[in-house]
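The following blocks contain the structures, represented as structure tokens.
Only the coordinates and a few stated rules stand behind these numbers; no lab work does. All values reported here derive from a predicted model rather than from experimental measurement. Cβ atoms are built from the backbone, for glycine too; each structure is taken alone.
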Structure P
């Protein structure tokens, strides 16, 4: 199971090329199981609606066709995640932790890719291209 950060969904929505889009294509073919949270869905929807409204329906179709399983993290898991990362990103990390995902795939190098976050959360945090190169090919 993999958890996709909102940055990956936005990248895949804006470009059908690249690692983010390839990961979602593989999920559409049921080669991967994607987990997400209502927070990710709301963030992507809000950002696309504000910045790229013409792409919103494409995202909704993409999300639906990928067979995404939504997981709502509980307060205890959110509190654990808040000790590892900033408050806003803690909701994303907590979703991956709650679902027991092996990977959280993100383009957010600044906040998520600190080794201590991955080590303490038990979730491998990785860029989309690195995930494809190291785990799917």
Structure Q
């Protein structure tokens, strides 16, 4: 456990995963562990929705930032942090894949099967911020628990 700048208790888990779809499933047990005991009102439904949002974020990185190409250098760094006092989950996701202009992403058509990931993430999380960086991309997601 660490202290943040406001001296609040923060649990942190850091994952460094290959950008391969099968490794995205490692997120779920890590998320469950860090959220254990944080909020009595956090039900299974909310936990599963958060898991879905993080899985979608990783899937989008693999499919779009890395174009589905498997390479040892294609990695996804994920930092899960829970502020105990404010009961907030903060997730920072970094990759070195291609950047994009998030403002150009249009909502998918109702009958469309693909393209819902970003909108699903925004619908589940309370805050979604994307920043292209010098070395790739940074996603900052927040969920109030």
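Ranked by mean count of other Cβ atoms within 10 Å over residues 9-16, which of P, Q sits at the highest value? Of structures P, Q, the maximum of mean count of other Cβ atoms within 10 Å over residues 9-16 occurs in P.
Between structures P, Q, the greatest calculated value of distance in nm of label points 7 Å out along Cα→Cβ at positions 41 and 97 is seen in Q.
A value of 22, 17, 14 was computed for semi-axes √(5λ) of the Cα gyration tensor in Å; which of P, Q is the source structure? Derived from P, not from the others.
Ranked by relative contact order in percent (Cα under 8 Å, 6 or more apart), structures P, Q are led by P, which has the greatest value. Here helix-only ellipticity at 222 nm (-39500 (n - 2.57) for each DSSP H run of 4 or more, over all residues; to 500) was derived from just one of the structures P, Q, and that gives -15500; the source is P.
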